[in-house]
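Colleague: In the part that follows, the structures are each spelled out as C-alpha cells.
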Structure 1
Amino acid sequence: MKVLLSRRLLLIITLIAAIVFTAVAFELSILPLKYFIPLIVIIFLLAFLFYRLARDKNDRHPIKVALMKLLNVLLAIVLIIASLSLMKGSNFISSITGGNEEIIEMNVVVLKDSAYNSIDDLKGQPFGAHQGDAVNINKTETMIEDDIGEIVVTNYSTNNELVAALLDHEMSAIIVKAVDLESFDSIEDKFNEKIRIIQKYEIKLPKVAANSAKVTQEPFVVFISGRDKEGPINTFSLSDVNMIAAIHPQTKQVLLVSIPRDYYVDIKGIEGVEGQDKLTHSAKGGIDATIQTVENLVGVDMNYYAKFNFTSFMNVIDALGGIEVTVPKYDVIGRDDGVFTTRLDKYTIKPGKQTFDAKHALSFVRERYAFVDGDEVRGKNQMLMLKAIIKKCCSPSIITNMDSVFESLSDSFETNLSADDIKSLINMQINDMASWDVQSYRLTGDASQRVFELATVGDVTSVNANGVYVTQPDEQSVAQAREYIQQVMNGEIVKVTEESSDSDSTQDNTTSTEENTTIE
C-alpha cells in the first residue's frame, strides 16, 4: 500500500506539472498545433507509462520500480523548469512590446561652488537656456514655476554662450537636457566637474501608435533606432544607429537599410521646428519625430519601431555564446593589410572570419577613427553585427540559451509590435523552419560639408558658431533604397548589388552593400 501511494503521489505531481505546462504553453501560443498536440500527448502517456511500470504484480523488481519512479520525478522536474522558462519568456515579450512613454530628463544646473542647494534657493534668480530646445524648455519652465513661482529665463543662441553665461555668473542656473550635458565638456574643459545638478524634471512623450499589419501574412516595415548610451531604454537619447527593416513573411526576405546619423534632412514631427538638421537631432522630439523624418526622407510609411541600447544590447552576444562575423578588408589609416586597432579597449582585429564576445563586439561596432571612411565603415560594421545576431537568434542553439538572452535584452530593447505579433512570428518560424534571406544597403552622401545654421525653432534659427559637419544625402542612393523597399513590399526577391553613385561628392560615394546572408 505504501508503494502504491508513493506511485500515485508521483503520478499526481507529474500530472499537475503536465497540466501547468500545457496551460502555459497554450497561453504563450508560440508552438504550432502540429507540434503542440503530439508533445502534450507524449507527456501524458509517459507519465502514465512510468506509473504503470513502477509496479509488478508477480515479482518484485526494486531496481525497475526505483528507476520508473526516478523517471517520473525527472519528467515532473523538466515540466516545471519548462513552465518557468515559458512564463519568463511570456513576461519578457510583454515587457518589451506595446511601446512605452519616452522620458526626457531636464536638469537645472548650477556651479559647484555656488550657495544654491535646492530649487527653492533659486527663487528670484536668473535662469539661462538654449533657444534651440524651446518646447522642452517651456515645459520645464512651467514645472519650475510650479515649485518656486515665476522665473525669468534668458535664451541663448548657442551652447557656447549658455556655458559662458553660467561660468561668468551672468546666470545663477541653466536649464539643460541631460543628454546634452556630456557634450558641454567640449565647450569648456571638465565642465561637468564644475557644476552640480540641483533639480531634475521629467517630460513624458506619448506612446507611438503602431500602423498594424498582419505580420505573418503581409509585408511590414520597422524603423530601428539604436543608441550608444547606458540607462533605461525609455529615457531620451539621440539615435546613433538608424535603420529601416522591410520584412516580407511570405518571401522570407529582410532588407536592412542603414542611414548615417549625420544625414542632413528635413526635420519633421517636432512642434515649432522647421528646416534641416542632422537626422540624429530629430530624436529631440522623441522616436516619433525620427520616424516621421525618415518617412519623409525615403517616402515609405513605417508600421512599427524597435529601439535598443547598443551598449547593453551587446550583452546578448555573451548570452548566445559569441558571434561569428566576417570582417571585410577596409581602407585603414596607415596600413595596407586591413588590420586595425580599436580605440576602445585596444583590440587588434584582422580581416576575415572572427568570433567576438560582447566586449570585442562593442569595440568593433564603435570604431571609426581607424578607417579612411570612418562613419561609413562604422555603419557597415553595425549592420554586420546586427545581422550576425539575427542569424544566431534564428539558430537551434537559441533554445539552450533562451533565459540568458531574455535577461540580456530585458532592459535594452523595446518595440511597439504587440506581444501577439511577436508570438505569431515565433510560431510561424517554428512551424515552417524556413531560411531567411537578409539583404542590406547603406545610404551614402557627402560628409565633407560644414553648416553653421541648423533647424529653425519658432522664428529663431539654431546657430553653431564653430560649424557642424553633416552628410549631404546622395539622392540617387535614397531613390535606390526606396526602390529596394518597394520591391520587398511587392513580394519581389531583392538582390542588392554594389553600384557606383553618379554624385559629384568630394568623397567616395560608392553605394555600400553588406555581406548578404541566408539565415537558416
Structure 2
Amino acid sequence: MTVADDADFVIVGTGAAGAAAARVLTGAGASVVMIEEGSEVPAGRLGGGTVDSLGRLMRDGGGQVTSGALKIPLLQAACVGGSTVVNSGIMWRIPPWIYDRWVEEFGLGEALPARELDACFELLERELLVRPTAQDRIGGNGAALRDGAARLAWEAKPTDRSEQDCEGSARCLEGCSNGRRQSMNFSYIPRARAAGARLYADCRVTRVLPAGRDGPAAEGVFTARSGNAGARLRVRARKAVVVAASAVHSPAILQRSGLDTTGHVGPNFQGHPGVAVLGLFDRPVRLWEGATQSYEITEFRRRGIKIESLNLPPEVLAARLPGSGARLAARVAEMERVAAAAIPIRAVARGTVRAYGPFTFVRYAPEPADVALALDGLASTCEAYLAAGARAAFPGVYGLPEQVTDRAGIEALRSARVGPQAFNWVMTHMMGSCRMGADPQTSAVDFRGRPHGVRGVHVVDSSVFPTNLGVNPQLTLMAVAMVLSQRLV
C-alpha cells in the first residue's frame, strides 16, 4: 500500500531546522507536508523516568554511537520535535568570530547576510521566549558554578533558555511534560499545523528526488510504531523538498538518493564532544532541583571551552558516580551534596557520515588537540568547584587520580598525557557534514542549500555549517534554516 500526497514543500525532519522552515513556509502561505521518522509523543506521555524516555524519544534508545575503535554516544532524539524535545532549550547566537570566519574563509556573507540572521535571531528570541534562567530556578547545582566563577573573577552568567515559567524539575532529557520549555513540539510545529501543514510521523524517508519527471518528491516507509508498518509514503513537492534531518541523517538521505554530486556529502562531520566533572560539597546541592542547565561559565569560550551546570535526576547521577561496591554505596549516600557540570568543546576533529543500505555510520575520533582542550576544561571546572568550597572534584579520566582536591591536582590534570580513550565522551551539537560553499571541489551544497548541480532539493539544517560553533547551536541553526527557507518563497 502506498499513501500519496502533495504540497508546495515537503520537509524531511521536524527538529529545530525543519520546524523553523515550516514556520517560514506556512507563514508565507505555502502548503507544507512534514515527515518525521520518530513518533509524535503527547505531553501526557513525556516524563515518567529516564529509561522509558530514552526508549520513547531517543534515536536507538540512546544507543547511537560512532563506529571504529572508540565508541562515542551521539545524542539525538527521534520524535516529532527532534532533539529540541530532550535538550535544555539553551540559546546562543553564532559568536562573531565564528561568523567572521564563515564569511572570510568560506564566503558565506552573501548566502547568510548578518542583517538577515540578526532579524531571524530577534524573531526567534521573541517567539520562543528566550530569557536568562530565573534566579529561583538556578538551584544549588548552578549556584556551585556561579560561586566558583565569582571567586575566580571569571566571566559567567545564567543560561539563556527558551521557556515560560520553568518549574525546575531537572528532567529536560525526558521531554517537558508541562509544556513550559518551548521545544518544537510545543511551539512551531503546532503553529505550522494550525496554518494547514500536514504531518506524517513514524515514517522513515528512504530517498528524495530532485526536480524532474518524478520530482521533487520524498519517499518513505512507515515504521512499526505507526500501526501501518511497511506501507509506503510518496509526497510530491510542487516547489521543493527541504531536507532537515540532522548532520547525521541528512547526508545519509542524500547519499541513498544518489545526490552526493561532489563527494563532499558526509565528510567534514563536526560537533562538540563533551566530558563532565562531579564536585562533592559539605552542603546540600540537590542537583535534581532547578533548571536542567541553569548556569554557564563563558570565560574560556573563545578558546573552545564552555562549562555548563548539568542537573540530573538521581538515577542518572548514580550511574555517573565513580567507584563500585562499598565505595559506590558511600558515594550514593552522598548524592545530595554532589554537583555536576558538562564541558562541551569546540573540537578540531573531523569525521565522516556514510550510509550503507538502511544503516548510517559515523566515523569520528577526537584529535590530540581536542584531548588537550578537554583536559583544560576539566581542570578549570575542578578549579571552579574547589573555589566554591567543594571538598573534592571528580574529573572521570581513566588512568588519572579519581579526585582532585588542590592546586597541584588541578595542574596535574591539565598537563596529563592521555589518549582520547581515557574519557567518557558524549557527542552533542552535530554539524558540518553537508558543508555549504560556492566551489563543488570543497563543498557539498551551494549557497541555497542545494547539492551542487541539483534542483528542487534544499538542505537547511546544521549539516550546511562549514565549522562548529563552540556554543549550543539551536538558535543559529534555526536562523540559518529561516534565511534559506525565505529564499524559497
Structure 3
Amino acid sequence: MANAFVIKKSHFRIFPRIASIYSPEDWVMLLAFLAGLLATVWAFVNRYITAYGDAESHLNIAKRVVDSLTPGFAQLGGIWLPLPHILLMPFVYFDIFWRSGLAGSIVSGIAFVVSALYIYKTTQLLTKNTGASFLASLIFILNPNVLYLQSTPMTELPLIVFFVLSTYYFILFMEEGELYPLIMSALFGLFATLSRYDGWALVLMEAGILFLYYLWRRKFQKFEGRLILFATLAFFGIFLWLLWSFLILGDPLYFTHSQFSANSQQMGWLAKGQLPAYHDIAVSLEYYFVASMSSAGVLVFIASILGMLVFLFDRTAKNRFYILLLLLVPFFFNVITLFLGQSIMFMPGLTPTTFEWTLFNVRYGVLMAPFAAIFVGYLAAKNGYFGKILLAIIVLAQTLLFLSGFSPVLAFEDGTRGLSSATAKLPDAQYWLARNYDDGLILMDDYKRVLSIIRTPIPMENIIYIGNKPYWEESLVAPEKYANWIIIQRDDDLWRRIYEDPGLNGRLYKYFEKAYTSDDILIFKRIGDN
C-alpha cells in the first residue's frame, strides 16, 4: 500500500534530539517533579496525605504559630525539631492547605526533587558515569515508599534532602580540599540538625571524619581552623535547640525525658513487655536491616549491598571508608536508638503476633533510600554493558513487585492501617463532632488527641490545649471560664484533673452537660448553648 505508515530508522532520531535539549540534571528534576506530582494527586484524591497521625500533628504545630488562640514561635514546643514546621508555616496559613495537608506536600515535594538531583550528583561524583548516576536517581524517584512520604507532611523528606546535600558537599570537599564545599556541608548539616535528631548523628560523623581526614594526612596546620569552622556552623543548630529548650521550657534536655518525649513513650511499651529491640543489639540490627531492605525493595537492596562491597574494595575510590561511614549514618543512628529504647519499631514477620500491634514506624527504613540508590548506581558504573542491562531489569522487576503488591509498600501500610495511622482508628466521636460543632472554644488534651481537628470545621484559634497559656492552666481550675465545649478522653490530663476530681467534676456538671458518650470519649457542651 503506497500510503501505508512505514517506520524508518530516521524516525527514532527524534528521541536523542529531544533528550539533548535538556541536561541529565534537568531530566532528573523533571522526572522527579512529575512522579511526585502524580503521587501527590493520587494521595490527595484518596485522602491519604494526612493518614499518619503525626502528619496532622506537624500541620497543627505550624498552624498554631501563625493562627491560634495564642500564636507565636513558642507554639513550636520542645520535642520535635522546629525546621520542618517553620517550612510549613507560609502554607498552613491558608486553611485549605492546612486541612488537606497540601502544605506538607509542597515542602516534602520540593525536598524530594532536590534529593533526587543530589543523589544523581553524588553518584556522578563517585563514578563519573552519567548513565549510572541517572539510574541511581531513578531508583530513588520510583521508590513507592519515598513517593508516598513526599506527598505528606512527615519529616523524613526534609531530613533526607539536607542529609544528601550535606553529604554531597562533604564528599566534594574531600575531593577538592576547598573551603566552599566544607561550609556548604556544614550549613546543610545545620539544617539537618534542626529537622530530625538523625541530623545530630550526621554532623557528629562528619566532624569525626574531618578529624581523621587531616590526622591521616598530617596536615595539622589546616586541621584546627577547618574543624572549628565546620563545627561552629554545623553544631550551631544543636546549640540553638538546647538554648531554646532552656529559655522556653526551663530544661535544655526537655526533649529527652519530659512526659512527651520519645523515651517516656517507649518506657510505656517496655512496661508492657513490647519493646523488642531494647538492649538487644542483634534484634536492633535485624529490625532496621529488614526495614531498610523492605523500604528499598529486596532486589534493589541486595544490589546496593553488592555495590557497597565493590566500592569498599575498589582501591581507586578515594576516601571510600569515610564516604561509606557517611552514607551509613541513618543505619547507625536508628540501630543505636532502637537499642537504647529511644525509638520503637514493629515489623510484620519479626514482631511477635502476641503484641498489640505488629506494624509501627517502619517508615524509618526510608532514610536508607539514598544509600541504596547511590550504591546500585555505583555497581552499574563498574559493570559492562550486559551488567548495566541486568541492573536495569532488576530495578524494573522491583518496581513491578511493588506495583503488584507482592512487595508491600510499608510506609503506606503503616500510615493507613498500622499504629502510626490516624485514619485507621478515627472514633465515632470524630464524626459526631464534625456534624454538631456550632461555635465556641473547645478545651481538649491535644497530646492524647484521638479527634482530628483538620477533619472538622473547628478553627485552630478555637482550640484550648496545653500550649495556650494562660487559657489551659486557668481552665484546669475553672473549666467554664473560656470553653463552650470540653472533650475528655479516658486517662488524658482532663480526665485525671477535671473528670476524676470530685470538686471539679461537680463544677463540670454545673456548667456543662454531656452531649456525647462512648467508652473512651466524653464530649461536654456548655449548658444554655443548645
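Each value in this text was obtained by applying a stated rule to the coordinates, not by laboratory testing. Given the structure is predicted, the values throughout are model-derived calculations rather than measurements. Cβ atoms are built from the backbone, for glycine too; each structure is taken alone.
Colleague: Out of 1, 2, 3, which structure matches -8500 when helix-only ellipticity at 222 nm (-39500 (n - 2.57) for each DSSP H run of 4 or more, over all residues; to 500) is calculated?
Modeller: 2
Colleague: Taking 19, 45, 26, 9, 1 as the value of P(r) over Cα pairs in 20 Å bins from 0, in percent derived from one of the structures shown (1, 2, 3), identify that structure.
Modeller: Values: 1: 19, 45, 26, 9, 1; 2: 25, 57, 17, 0; 3: 20, 51, 23, 5, 0.
Source structure: 1.
Colleague: Still on this model: For which of 1, 2, 3 does distance in nm of label points 7 Å out along Cα→Cβ at positions 175 and 271, calculated from the coordinates, equal 5.3? Intermediate results must be reported in sequence, preceding the final value.
Modeller: On the way: 1: 1.3; 2: 2.2; 3: 5.3.
Traced to structure 3.
Colleague: 1, 2, 3: which one has distance in nm of label points 7 Å out along Cα→Cβ at positions 447 and 471, as calculated, at 2.5?
Modeller: This value belongs to structure 2.
Colleague: Next question. When distance in nm of label points 7 Å out along Cα→Cβ at positions 71 and 279 is computed for each of 1, 2, 3, which one produces 4.9?
Modeller: Checking each candidate, the match is 3.
Colleague: Assuming 3.6 is distance in nm of label points 7 Å out along Cα→Cβ at positions 223 and 391 as calculated from a single structure, say which of 1, 2, 3 it is.
Modeller: Details: 1: 2.9; 2: 4.4; 3: 3.6.
Structure of origin is 3.
Colleague: Let me ask another. State the single structure among 1, 2, 3 that was used to calculate distance in nm of label points 7 Å out along Cα→Cβ at positions 87 and 431, giving 3.6. Could the numbers behind the result be given before it?
Modeller: Working: 1: 2.8; 2: 1.0; 3: 3.6.
Derived from 3, not from the others.
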